[in-house]
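These are the structures, in structure tokens.
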Structure I
Amino acid sequence: MSLKSQYRITAGRLMDTLDNWDGLMNFRVRMIACGGTALTLLQLKESTKDIDFVIPDIREYQKLIKFLGKIGYREKPGGWAHTDDPLFLYQFWYGNRVFITDLLDSPLHEGKHVFIKEWRHIYLGVLNLLDLIITKVFRGTQVDMADCIRAFQGEKVDPQQLFARYVNTASYDLNPDQKMQYFKVFVGELASRDLVDPDFLDQVRAGS
């Protein structure tokens, strides 16, 4: 195993970690995976470098952060890491915000996440595929674009639904034109792989 691969976490290892957390908890928390973590749990990626969750309920988020501090996690640039395993970074958001994106709906609402597992204290889901793709396209990096192509290709995604939700989400951003440009690049990549038809690409480029 390469040094690089040692510091990527698989779905199995992540579930083991959450199992350990659950055994130490005395409160309930609903955790919705996002980013590469969601793709890993959906088996669309083999592993992920960082572990990303949104905790929609602020009170549950506050309890979780306090709990992590008690069991040896410390905040550092980029996230939270355990003192015994400092290269695995856990990142947490709360409310409707994921990375740099304000979601249109709470991830806890019906249809806005996919259920994965429920323990005694932890409820685990992953962000719905449309919002998952949107939050990664918003960041505009090559890695995020590649992940979004993988998600689009691996699951059934309605391009029109994605376009409509993306436009709506971007309208609330401080720089909607930039975010729409990212989407045009993304759809261009999809079209180059024959994952969407040319008419859809023309529609996106026309902005309607």
Structure II
Amino acid sequence: MIDILIPTNKPHHKIKRYVEGIQKTVSVDYRITPTCFQVSAAVNRNYALIQAKSKYVIIIDDDLAGFFPGWADKLLEPLIKPKVLMVSARLMNTKTIPGVMMDIPVDMSKPLVKSPHRMLPSACIAFRNDGTRFDENYIGAGFEDTDFCMQLNHKYYNGMFMIHNEVKLIHKNEMKNQRGGQLQRNQAYYMKKWGLNVKK
């Protein structure tokens, strides 16, 4: 059984059809768990990870579309290699136009491409459930996923973060819970925590 986790603030009745749609694209070997708590992204993600029983997990946002049969199997495949720490779907604005994935240059030349920054956005990711958790000091949403990648980088030297170009999913990128200065406060906390200097 592989866990697909959906950290979301939406109540169960508003996420039900989304979950049912995804369930139709995966086999019975996958268990889908939405959190549905009015808490920060980090707390929702950690709650989901605590519930997960599988060695590998997939975390997805609640604003994706374009799921197709076999997408989850394909996303997990690169994790067979121990040096691959995380795999992301290729996030798209439309079926044909790639979306923003941090500031990672778009490269569609091969099925798998490496993130040069050794980081990935968390809209649709697969990784090993090794006990690493999201830092709950991040309020709302934003930078808790960057911090998670940084933790993996410190834990596993020379690990790889891959984008799977054959798993194209449309990301609405609603950017929930990032208003009112929350994103900026999270960025400041991230920079201080990891001893990074803000570029002027």
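Given a value of 0.15 for FRET efficiency 1/(1 + (r/R0)^6) of positions 120 and 184 (r between Cβ atoms, R0 = 35 Å, to 0.05), calculated from one of I, II, which structure does it belong to? List each step's numbers first, then the result.
On the way: I: 0.15; II: 0.95.
The read-out was computed on structure I.
To test your reading of the models, identify which of I, II gives 9 for percent of Cα pairs over 32 Å apart when calculated. Don't skip to the end; give the middle numbers.
On the way: I: 19; II: 9.
Matching structure: II.
If helix-only ellipticity at 222 nm (-39500 (n - 2.57) for each DSSP H run of 4 or more, over all residues; to 500) computes to -8000, which of I, II did it come from? Numbers along the way, then the final one.
On the way: I: -14000; II: -8000.
So the calculation was done on II.
For structures I, II, which has the highest computed value of distance in nm of label points 7 Å out along Cα→Cβ at positions 16 and 168? Please report the intermediate quantities before stating the final value.
Values: I: 4.1; II: 3.3.
When distance in nm of label points 7 Å out along Cα→Cβ at positions 16 and 168 is calculated for I, II, structure I comes out on top.
When relative contact order in percent (Cα under 8 Å, 6 or more apart) is compared over structures I, II, which one is greatest? Could you put the intermediate results ahead of the total?
Details: I: 18; II: 25.
Going through I, II one by one, relative contact order in percent (Cα under 8 Å, 6 or more apart) peaks for structure II.
Every number in this text was worked out from the coordinates using simple rules, so none of it is lab data. Since we're looking at a predicted model, the values are computed, not measured. Cβ atoms are built from the backbone, for glycine too; each structure is taken alone.
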